[in-house]
Structure 1
């Protein structure tokens with residue numbers, strides 16, 4: 001994925017995609033971002049440190065920055081056996097939520113993507129589900145016991 005060095009999709013489900021305006025706060029993660037990203041991972045419900053290390057090593061992570069420091073990240077994972085991308089981790093620091101940062105990160109992947117975008121979310125995460133719905137994601141499956149505290153919803157955007 002390519003973004004500007006320091007870089008909204010409002011596609012309701014079933015509607016035509018609107019042009020994606022790049023968020024200037026979103027850029028590819030740099031090696032110097034690794035420690036702040038690791039700190040952000042602690043805000044996830046079920047972090048996967050090994051997957052994050054892989055994403056950092058191959059350079060797939062995107063960050064949203066404030067004052068030059070990552071305050072959110074998204075970890076897309078390409079599937080070698082099917083088109084599209086799966087969003088493995090997405091988190092924004094609590095002090096920077098409700099600023100459009102998750103939307104900016106998601107929009108960067110949607111704009112760069114070729115094929116469907118999938119992710120999973122906890123059914124009780126109303127804020128995230130509203131965001132995903134607003135970007136045209138639809139629930140396509142439910143994974144029982146995917147989280148330590150319950151099921152996960154699988155969402156997809158074509």
Structure 2
């Protein structure tokens with residue numbers, strides 16, 4: 001599949017020490033892969049957080065009192081305002097690291113998967129219903145395959 005440049009304005013911030021975490025260039029590459037032929041131009045922010053901030057965000061916005069791997073916050077624009085703003089992602093580094101180890105996946109592959117997953121949520125994809133989940137997972141597989149990352153849903 002031919003790829004096309006994605007005009008992405010990406011802001012990356014770290015709420016914990018950066019050692020061992022993906023660089024902004026990696027996060028950009030993964031987000032652009034998810035946006036390919038889906039949104040152009042696009043603006044989003046990605047924040048890598050510790051467990052405390054991840055738990056606080058999940059509790060405040062979803063009513064769940066634990067840190068989760070990725071949270072997506074789609075931009076809520078007034079009707080009729082057409083801006084490229086997608087929204088924000090929060091990736092909880094300790095949760096991502098734990099899951100990668102439990103699933104025996106390279107840490108970078110898990111970050112790539114969760115970045116793609118989160119961006120797809122910002123684009124309106126969801127996995128609440130079985131059919132929607134299957135379509136979203138298949139799209140994730142296709143995007144990750146183009147990044148030379150194996151199927152994240154395959155049993156190990």
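A short reminder: the numbers here are calculations on the coordinates, not readings from a lab. Bear in mind the structure is a predicted one, so any value in this text is a computation, not a measurement. Cβ atoms are built from the backbone, for glycine too; each structure is taken alone.
With distance in nm of label points 7 Å out along Cα→Cβ at positions 48 and 120 coming out at 2.3, pick the structure among 1, 2 it was computed from. Of the options listed, only 2 reproduces it. For distance in nm of label points 7 Å out along Cα→Cβ at positions 24 and 56, the highest value in the series 1, 2 is held by structure 1.
Starting from the value 25.5: which structure in 1, 2 was mean count of other Cβ atoms within 10 Å over residues 112-119 calculated from? Source structure: 2.
Looking at structures 1, 2, which one was mean count of other Cβ atoms within 10 Å over residues 40-47 calculated from, given that it came out as 18.2? Could you put the intermediate results ahead of the total?
Values: 1: 14.2; 2: 18.2.
So the calculation was done on 2.
The greatest value of mean count of other Cβ atoms within 10 Å over residues 72-79 among structures 1, 2 is that of 1.
Have a look at 1, 2 and say which one yields -7000 for helix-only ellipticity at 222 nm (-39500 (n - 2.57) for each DSSP H run of 4 or more, over all residues; to 500), as calculated. Label of the originating structure: 1. When FRET efficiency 1/(1 + (r/R0)^6) of positions 104 and 144 (r between Cβ atoms, R0 = 25 Å, to 0.05) is computed for each of 1, 2, the one that comes out at 0.20 is 1.
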